[in-house]
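See the structures that follow.
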Structure P
Amino acid sequence: MDTIVGNIATIGYGLATLGPGIGIGMLVGKTQEATARQPEVAGALRINMFIGMALVEALGLIGLVAGLMF
């Protein structure tokens with residue numbers, strides 16, 4: 001029974017990485033779209049994009065640590 005739990009946990013974390021991946025993709029895509037519409041605010045958008053990417057990536061790292069702890 002213990003081997004099944006380990007395998008399910010591994011698959012679960014693999015599926016959990018889809019969320020941050022999709023989130024970062026959407027974030028970068030929308031930032032590029034906004035920069036194309038208003039190039040004069042590209043600097044502010046870039047800063048906000050990096051902050052958002054850090055937050056989304058932190059969720060993925062928290063999931064990794066939680067998976068290793070349990």
Structure Q
Amino acid sequence: MADIDTLKAEIKKLNARATQSKMDLHDLSEDLPTNWEKILDVARTAHDAHAALMAARKQLADATPA
């Protein structure tokens with residue numbers, strides 16, 4: 001059970017990171033063309049954050065008894 005609780009805590013952190021990256025991407029898009037050079041970096045950060053979140057959610061689903 002401790003592993004599941006640890007995973008849930010990690011998902012909470014990953015969710016916060018993914019939400020922040022989504023907001024950063026949104027804010028950048030509103031300011032375009034200012035800072036257009038940051039598009040790829042901000043998008044990569046958002047992509048990586050959401051990929052990590054989805055992987056952790058899948059891991060939790062696999063670890064949770066049906």
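Just so it is clear, none of the values below were taken in a lab; they were calculated from the coordinates. Keep in mind the model is a prediction, meaning the values are calculated, not measured. Cβ atoms are built from the backbone, for glycine too; each structure is taken alone.
Assign the value 2.0, calculated as distance in nm of label points 7 Å out along Cα→Cβ at positions 22 and 38, to the correct structure from P, Q. Can you show the working numbers first?
Details: P: 2.8; Q: 2.0.
Clearly, the read-out refers to Q.
Ranked on relative contact order in percent (Cα under 8 Å, 6 or more apart), which label among P, Q comes first with the largest value? Don't jump to the answer; show the numbers that get you there.
Working: P: 44; Q: 50.
Structure Q comes out on top.
Using Cα extents along the principal axes in Å as the calculated read-out, with 49, 15, 14 as its value, let me know the right label among P, Q. Kindly include the intermediate steps, with their values, before the conclusion.
Numbers: P: 58, 17, 6; Q: 49, 15, 14.
Computed on structure Q.
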